[in-house]
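Read through the structures below before going on.
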Structure I
Amino acid sequence: MSAIAAFRVSILALLSDASNAIFSNNDVDQALRWALSQYSLRRPFIRTYQFTVDATTGVHTLPADFITRHITKVELYDEDPDDIVDLTFYAFQRDEQWIVETKYEVSAGDILQISYSTIHTVDGLDAAAGTTLAAADEPIIHVGAAGRAAQMRALDRIETINMNKDVVQMYKLLAADYLFFFAQFSTAEPGIVLALPDFPALDVS
C-alpha cells in the first residue's frame, strides 16, 4: 500500500468511513494538507540550498523559484565541514522573491549554504516523492486531518442543509476533540510524549 493510501485509510478509520461513503479522497487529502501545514509551523522540515555569489556583495537575491516559509541559517560553504562559517544575516521577501543580506560582503565565487524550512510531505500527495514525517508523529497527523475533515463537513452549508442536526453536532464535537489534541501536540515542546486518547467512534447512521 502506498503512503498516501495508508494515510487515507487511517484518517477514514478515525471518521468511521472506511468505504469513502461520506468523505471523498479529495476531502481527506485537503484535510491532510492542512494538518501537514499546521504541523510544519512548529516542526518544519529543514532543507539546504547552495547559492553561488556572482559578484562581491552583501545583498543576495535568490532565484524566483526558491520558495520557503523561513530561512533559518546562512553559512559560508566550504568542502571541509570544519571550515563552514555561520554568517549573520537578515532575510526578507520583496515582490515574492527572497533576498538575503549578510552582515559582511561575500566574495564573488563563494557559496552560501542556506538552510530553510518547508512543509512536510507524504509520498504520493501532490506528487511528492517521499514522506518526511517521523513515523512516531504520523498518528498525530491522522488525528489532525480527521478533525479538519469533520470540521469542514459540519460547516459545509450545502451538506448541513440536508443533514440531521444531531449528526452535524456529532461532527462538531468530534472535530473539537481531534483538533484539541492535535493543537496540544503541535504546541508541545519537542521531546514531550503525548499518548493518543481513546476517541469516540463516529455514528452517522
Structure II
Amino acid sequence: MADGAAIRLPRIFVAGTGHNGTSPPPGLDSGILLRNTDLAALIDCALTGATPPAVELDSIRGLGSDDAAVDFLRRKLSIEIMLTRRPQAASAFAAAGGLALLNVLAFDSTGLRRSLHGHPRGERVGTVISPGLVLHHMLPSELALLVRPLVAYGLIDTAADALATLAVADGIVVRPEVAMGIAESEALLRGAGAPPA
C-alpha cells in the first residue's frame, strides 16, 4: 500500500504465531495479529498471506524495535498495522505510512494517565488498551483521553465479552476460539444458524 493511503482497521484481530495456520473465520471483519513468534514465521506470513498481518513488534524474536526494524516491517514486508509499547517506534511506523497502535496499560487511572503521557498523538497513531475488558469500567472522561483508533487487547475470553467490547472499541484482539464464537453469534443474529422450522 502506498504511503498516505488509508489503512483499514479490522474490527477483530485473531491472534496467532504464524506457526499454526491461524486464519479468521469467514464472514468476520477480521485480520491476523502475529505475536509471540519469530522472525522466520513473520516473514513467511507476510510474504504468503492474502493480506499482510498486523504485527506486535515487541514480541517478535529476532527483530529489534529500532528504526531499522520499523523500516523492515513497513517497506520490505509491507506490514500496514503495527502494535508496540514504544512511542518512538510508533511514530516512526506512522511516518513510514503505516498505522501504529501504542500499547497502553490501564490497570488503574494513574497508570493510564502515565502511559498516555508518552503517547505520540500523531496522525496514524492510535491506542491499544490492555487489558481490554477495562474499557467497560472506564469513566467517560478517561475514555476521552484515549487516542483513536482504539483496540482492546487482553482478557477478552468469550464471544459475549468481545461483542460488548466492540461497542466501545474500534477493534479487539482475541484468540481463534473466541473469533469462532463471535462468528457463530453473528450467524445466529443474522438467522443463518437458525434451525429449520
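Going by distance in nm of label points 7 Å out along Cα→Cβ at positions 55 and 183, which of structures I, II comes out largest? For this comparison of distance in nm of label points 7 Å out along Cα→Cβ at positions 55 and 183, the top structure is I. Each of the structures I, II was assessed by FRET efficiency 1/(1 + (r/R0)^6) of positions 95 and 167 (r between Cβ atoms, R0 = 30 Å, to 0.05); the largest value belongs to II. Tell me which of I, II gives 2.9 when you compute distance in nm of label points 7 Å out along Cα→Cβ at positions 7 and 71. For distance in nm of label points 7 Å out along Cα→Cβ at positions 7 and 71, the value 2.9 is produced by structure I.
For relative contact order in percent (Cα under 8 Å, 6 or more apart), which of the structures I, II scores highest? Max of relative contact order in percent (Cα under 8 Å, 6 or more apart): I.
Taking 21.7, 69 as the value of Rg and Dmax of the Cα atoms in Å derived from one of the structures shown (I, II), identify that structure. The read-out was computed on structure I.
Source structure of the calculated read-out (Cα extents along the principal axes in Å, for residues 15-86 alone, 36, 23, 20) within I, II: II.
Identify the structure, out of I, II, from whose coordinates distance in nm of label points 7 Å out along Cα→Cβ at positions 79 and 143 was calculated to give 4.9.
Details: I: 4.9; II: 3.1.
The read-out comes from structure I.
A value of -8500 was computed for helix-only ellipticity at 222 nm (-39500 (n - 2.57) for each DSSP H run of 4 or more, over all residues; to 500); which of I, II is the source structure? Structure II accounts for this read-out.
Any read-out appearing in this document is the output of simple, stated calculations on the displayed coordinates, not a laboratory observation. These numbers come from a predicted model, not from an experiment. Cβ atoms are built from the backbone, for glycine too; each structure is taken alone.
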